[in-house]
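Pasting the structures here.
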Structure 1
């Protein structure tokens, strides 16, 4: 089977989307499927901090999709996943699977709310929708075909012998974004006898480092990427 993934980011970019498509493509290939990935690596976009807008829309409509058996669109990514969903439907593409990773967050609440409400209706163009949690399934409960597929764990990677230690260590890995609750994690760190290791980058990294300094947290270390 030939599968086309349409996703905003892929390696070498460091992000949840990128890691997801890396592992998903690898495992599909192991099962004998042919996999292709189209991302903003191929379709140009403007980037303003955390806001990323695709402007090469003609290229989206020029994609050759007739050779694929399934098209998997990953979102929400404003101006990318929405444009692709409309384009694929207009072109009469193969069955379309829409994987809802997360809701859009522009950090401007009214805009984010309106966009997510529009996308909540637009994803009905897909033949089926995949979500990772029951709460997301509830969010798109109006759609006909919704499947909950939790994110997997690389058992071989994590099933390693643990080294003995006398300290309690807490690790956070992810992009520095407000909705991930890093500010709350830092507040909690002040009252715990544990070391916090925060790995990840983004435009909010400096803000969280300043917060840690203000709270006088000697048990928190930032590593960036």
Structure 2
């Protein structure tokens, strides 16, 4: 099963989120959340951990998964011998994907105006030409970016893999001796989001749930 949970951050509820949930996290995660300067990053950090905990509960998996999270040498979180999961956040959304059978990666980005030339060096010629010929360059760029990010996050090596070292065609690519399949997810019309899996499955087998956390 592929489970996708997402939630929103709100400035008006920030203090309540801190009061209600911060102390429920392991001490190291509390300290990391409080170290962020921006309230958005603090809240996204806390809610991301709550999504992870909730996802493991839905799968009836290991108890207290936050106590068992490790990181590989590239900083990708995992729980040994359990579900694969991946988190992303941008703007007002935090999203997390879980699977008990597949390697997963997810990326969400709020679509904002940018200078595309700043990213030309990270794009293959074919990708750059697609962008130039697109009638909606902003959407095309964020489609490219979230697709690539989802794949390298699923592999677990982050930006140590150059984005131009592989190309995605028809939502498929090959990397690290494996095939990867991309699925666009519609969370919000002003955001782009892609899911990467190492097996092709239908969207009907994906469960997407918005999660709201009660506050004091």
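Read-outs: derived from the displayed coordinates by stated rules, not from any lab. These numbers come from a predicted model, not from an experiment. Cβ atoms are built from the backbone, for glycine too; each structure is taken alone.
Work out distance in nm of label points 7 Å out along Cα→Cβ at positions 95 and 119 for each of structures 1, 2, then name the structure with the largest result.
Checked 1, 2; max of distance in nm of label points 7 Å out along Cα→Cβ at positions 95 and 119 sits with 1.
Out of 1, 2, which has the highest value for relative contact order in percent (Cα under 8 Å, 6 or more apart)? Write down the numbers at each step before the final one.
On the way: 1: 13; 2: 25.
Sorting by relative contact order in percent (Cα under 8 Å, 6 or more apart) in descending order puts 2 first.
If you rank structures 1, 2 by distance in nm of label points 7 Å out along Cα→Cβ at positions 175 and 207, which sits at the top with the largest value?
2
With distance in nm of label points 7 Å out along Cα→Cβ at positions 7 and 143 derived from the coordinates and found to be 3.2, which of 1, 2 does the value describe?
2
Which structure, out of 1, 2, was distance in nm of label points 7 Å out along Cα→Cβ at positions 63 and 151 derived from, given a value of 4.2? If you can, show how the numbers build up before the last one.
Details: 1: 2.2; 2: 4.2.
Of the structures listed, the value fits 2.
One of 1, 2 was used to compute semi-axes √(5λ) of the Cα gyration tensor in Å, and the answer was 35, 21, 17. Which one was it? Can you show the working numbers first?
Working: 1: 35, 21, 17; 2: 29, 21, 16.
Computing semi-axes √(5λ) of the Cα gyration tensor in Å on every structure in 1, 2 gives 35, 21, 17 only for 1.
Work out the source of 20.5 here, i.e. which of 1, 2 gives that when mean count of other Cβ atoms within 10 Å over residues 39-46 is computed.
Working: 1: 15.5; 2: 20.5.
Traced to structure 2.
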